[in-house]
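Colleague: Each in structure tokens, the structures are laid out below.
A short reminder: the numbers here are calculations on the coordinates, not readings from a lab. Bear in mind that the values here come from a model prediction, so they are computed numbers and not experimental data. Cβ atoms are built from the backbone, for glycine too; each structure is taken alone.
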Structure 1
């Protein structure tokens, strides 16, 4: 597949702007989106998508199955990108997620993420580690 050949992906913008637009649009369109989370997810991730976050693997279907819980949990969310680099089809980025809870309070998580970017600008594979900065859900 071309994702693994080292061909460069033209993001049409800087890597930082791509990451910001990607994840902030994902939050708006998928978490706060339509009644069909699978169709929404497919605009951002390839059908064979896998994510390994803090050692736990998640498939595309598991991501889709997680969307209703996120919709019930968050009032709003946004992502602040600290840095991003692109080499061929590999994207490396550090960003912070800020989520406002419907129950009150907030969650803030710092992400260190490596991703494979497909030619169509969807992500096909993510490896990430996270660091929780604030979690008001854990307090209650």
Structure 2
């Protein structure tokens, strides 16, 4: 099984790879959507009955890429967190913001999800996040 640190590293690497073709991945709206999604489903481990479709990328392909990276991360990270005894809330938030975890190019969490001292409270994600996005293409 993958370690939790490795799962976080895989997520950030997948996002960095995606950003090579979709530079908007590091735009504020996308970073906020990613942070909100990870907070909801990983940090607080809310049910994954439905998952967001929209991350405010410029294309459907970009949104699908981000959604895929998040889904793969959750499939790896949640079992690892359970196995390692890393419970919901601040401990998981801290793992997402561990600046010793970086991509091949040395990028850390801040580029992808920004920084916050504490996890956000658990709130429902906005309905627009579960609908197809509006794209320039």
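Colleague: Determine which structure produced the value -0.99 for log10 I(q)/I(0) by the Debye sum over Cα atoms at q = 0.27 Å⁻¹, for residues 19-66 alone, calculated from the coordinates; the candidates are 1, 2.
Modeller: Details: 1: -1.09; 2: -0.99.
Answer for the origin of the read-out: 2.
Colleague: Quick check: 1.8 is what I get for distance in nm of label points 7 Å out along Cα→Cβ at positions 11 and 51, calculated from one of 1, 2. Which structure matches? Let's see the in-between values first.
Modeller: On the way: 1: 1.8; 2: 1.2.
Derived from 1, not from the others.
Colleague: Then there's this: Which of the displayed structures (1, 2) returns the greatest value of mean count of other Cβ atoms within 10 Å over residues 43-50 on calculation? Numbers along the way, then the final one.
Modeller: Details: 1: 16.5; 2: 13.0.
Sorting by mean count of other Cβ atoms within 10 Å over residues 43-50 in descending order puts 1 first.
Colleague: Figure out for me which of the structures 1, 2 the number -7500 belongs to, where helix-only ellipticity at 222 nm (-39500 (n - 2.57) for each DSSP H run of 4 or more, over all residues; to 500) was derived from the coordinates. Numbers along the way, then the final one.
Modeller: On the way: 1: -7500; 2: -14500.
The read-out was computed on structure 1.
Colleague: Quick check on the output: 26 is relative contact order in percent (Cα under 8 Å, 6 or more apart), derived from one of 1, 2. Which one produced it?
Modeller: Values: 1: 26; 2: 40.
Attributed to the structure labelled 1.
Colleague: Taking 25, 17, 14 as the value of semi-axes √(5λ) of the Cα gyration tensor in Å derived from one of the structures shown (1, 2), identify that structure.
Modeller: On the way: 1: 25, 17, 14; 2: 22, 17, 13.
So the calculation was done on 1.
Colleague: Assuming 1.5 is distance in nm of label points 7 Å out along Cα→Cβ at positions 35 and 99 as calculated from a single structure, say which of 1, 2 it is.
Modeller: Details: 1: 2.5; 2: 1.5.
Of the options listed, only 2 reproduces it.
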